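Peer 1: The next part holds the structures, each set out as structure tokens.
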Structure P
Amino acid sequence: MKKVAFACMISLSLAGPSLAQDVWVTVDNDVLNQVQTSLDSSYQTIHTAQGASLLKLDAQKVESLANIIHDKLHRCGGFIAHESYQEAFDSISYQGEMYFSKSVAFLNYKINQQKAVNSMVPQLEEMKIREMIIKLSSFKTRHHKSQTGLESTQYIHDEWKKLISHRTDAKVELFTHRGTPQPSVILTLTGSESPNDILVIGGHADSLAGFFGGANSTAPGADDNASGIATMTETLRVLMQNGFQPKKTVMFMAYAAEEVGLVGSKEIAQQFKQENKNVLGVIQFDMTLFKGTADKDIVMMTDYTNTAQNEFLGQLIDEYVKVPWGYSRCGYGCSDHASWSNAGFPASMPFESNKGDMNRHIHSAKDTLQNSGGNASHALKFAKLGLAYLVELAN
């Protein structure tokens, strides 16, 4: 695991370690067709396969692409940034691992930890989630190249470290990246019986706002994605408060630079793949604050996710959360679960609404707690799901 001291991290240029002058990006063809008139002539389409196109894009235009997609299509993501032409070409040309991660049941999914889950769920507090959202959204921006983006990541690291300070089987580290100065945060609870079997709960730590403002724009990112980090943190708090000892290893991850092409999660997932890590399940919390769909509270994204695990999450919702849920589609590269799925690992993304009903204030200065209802009651439902997921599958 890569680690870096915060003092060293701050000393990095906030413009680097920079993305290369030209970046290889894979983009959903439907997205590209709708936004290409807004792109300038600096981009080149190199290759098309499997419903996506490989572009050579000036590094300065990557962030503009994210904002164009949001402004024109009112959605997140739609593209993945790559470190080389070969990586980008392979990602859309050879997708056997992604199909494997979608179709195979990696675990024997059964609900059998009712006593433990039911004792802990009532201890989850909306106020605790709200407080974390308020703190994270108080940073002017968590942009991956900004100083406050680095400071906010360090804050997550420090808060998680406090929660595990009494445990000898837990550690929290900063994972440094090649494509961004912002590190990811990884907390590990080592399994007592099967430490090589891994479950991951994650969400991205960065925020983004403004077509031209970049790292200087005000980007509170309360929903996108302070809510996901706060949801995970509350799940962790209650697990630690109850002395949770998983048989499998559990990892909490706050990913860097998701908004500019899944940079952080892609590097982590690829490293885990190269090291033959046995990741048996990944759950992604990206936006849990805004209830946009009247007749559904939790919506499972069906693309780039594992079918069997999605069905199990539905069972967990019925058993422990007791709210209406359903399915929707997220789109190519819409969040960090796609990084894990593309690497051959089973992932799921429970979302706050149907894709078409998502929060329209994201990627702007208006993405605040007040504009998502003023409380974290919707996010609390996801904390219950995250807790049930970990307790059931880690034991």
Structure Q
Amino acid sequence: MTNAISFQGPEGQEDMPYLLTPGPLTTSRSVKLALLADWGSRDVEFRKLVKEIRDELKRIAGCDDTYECVIVQGSGTFAIEAALGALTPNKRKKTLVVANGAYGERAAKILEHIGHPHERISKTDVTQLAPEHFTAHLDEDKAISHVWLIHCETTSGIVNPLSELAQAAKARGRIFMVDAMSSFGALDVNMVRDNIDVLVSSSNKCIEGIPGFSYVLVKRELLEASQGQSHSVVLDLYEQWKGLEANGQFRFTPPTHALVAFRQALRELDEEGGAPARLKRYQRNADVLLKGMDAIGIRPLLSANESGPIIQTFLTPRDPNFKFEEFYEALRARGFAIYPGKLTKRDSFRIGTIGHLDARVMERAVDAIREVLAEMNVKDMMPRDL
């Protein structure tokens, strides 16, 4: 299989495959161009840029002046561990992790590894979480002081009802923490409205930057109370915040290029019309994909009211000629990179609908899928059994 790819797409993506994944994502040409300049991490201009990013993230999240934004070098999981390590109880009280996929399970694994007391409620990959999944636990167990939730669980693409769940937790006096990794910047999130205490996301998701850093939006009083609580030197949120507040500098070398590109991505989000406009584009992408796959005969895992516009999971055809690796490589040769499935009980694959993509790209992706399946002589599209 050759690695050479030649096809025509929107500006900025003429010679590499579209990343139909939950991140990293296809980015705009202008975001890529922002990477071409070298910046000194101590320069005044760079420190101003970092402050601009922190302020803009708080604005997008609907924060007031009681919240802070702490940037963490590393992927989204770095910020998740930083938040869990600094902001969850390490004795007497405990954290309730409400999981319906691999990323909820990962949060529980982090808490277990760092020795923080926790309890886990695990639902299936296709179960949309509801308040009743944890309110009884909160009412019965007063030792639970924190709740950790995944907003969009990209194991399946399912979107959990954030506002409703936050209200249920806060009505019972709990600290409410959200992994908004794959939702922030597109789906409706407002930390003040929903009284969300902590939110974590990263640079390479719906804001359409490149990988390199993640961030924690947190109520200042919780951040101040976390002094000395982190299990880590590198991931100490309080010390990271104090450094940024003192002189605008990171304690350790920051991903300068990723931050500069992200600043450009933030500007483009604003020019597009903010999160509501981006959500509309992503929803159009998802609608085109789902309609096209339905015409081919490939079934989605989730119903329309359960799946969000971030990533779609499709059940693997039972036809013996379907082999995922062959399917993947043939699609990539046509300019589209997808993801394998991550379900625990059913064979599947995933196609993301976020990033610098539009409905035209999704139409071409559907055409490519149809061509590849014909080449593979896959005719029986019914999903494989459990």
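None of the figures in this text is laboratory data; all of them are computed from the coordinates on show. Just so we're clear, the structure is a prediction, and the values are computed from it rather than from any experiment. Cβ atoms are built from the backbone, for glycine too; each structure is taken alone.
Peer 1: From P, Q, which structure was Cα Rg over 2.2 N^0.38 Å = 0.90 calculated on?
Peer 2: Only structure P yields this read-out.
Peer 1: If mean count of other Cβ atoms within 10 Å over residues 308-315 computes to 19.1, which of P, Q did it come from?
Peer 2: P
Peer 1: One of P, Q was used to compute distance in nm of label points 7 Å out along Cα→Cβ at positions 92 and 236, and the result was 2.3. Which label is that?
Peer 2: The correct label is Q.
Peer 1: With mean count of other Cβ atoms within 10 Å over residues 60-67 derived from the coordinates and found to be 16.4, which of P, Q does the value describe?
Peer 2: Computing mean count of other Cβ atoms within 10 Å over residues 60-67 on every structure in P, Q gives 16.4 only for Q.
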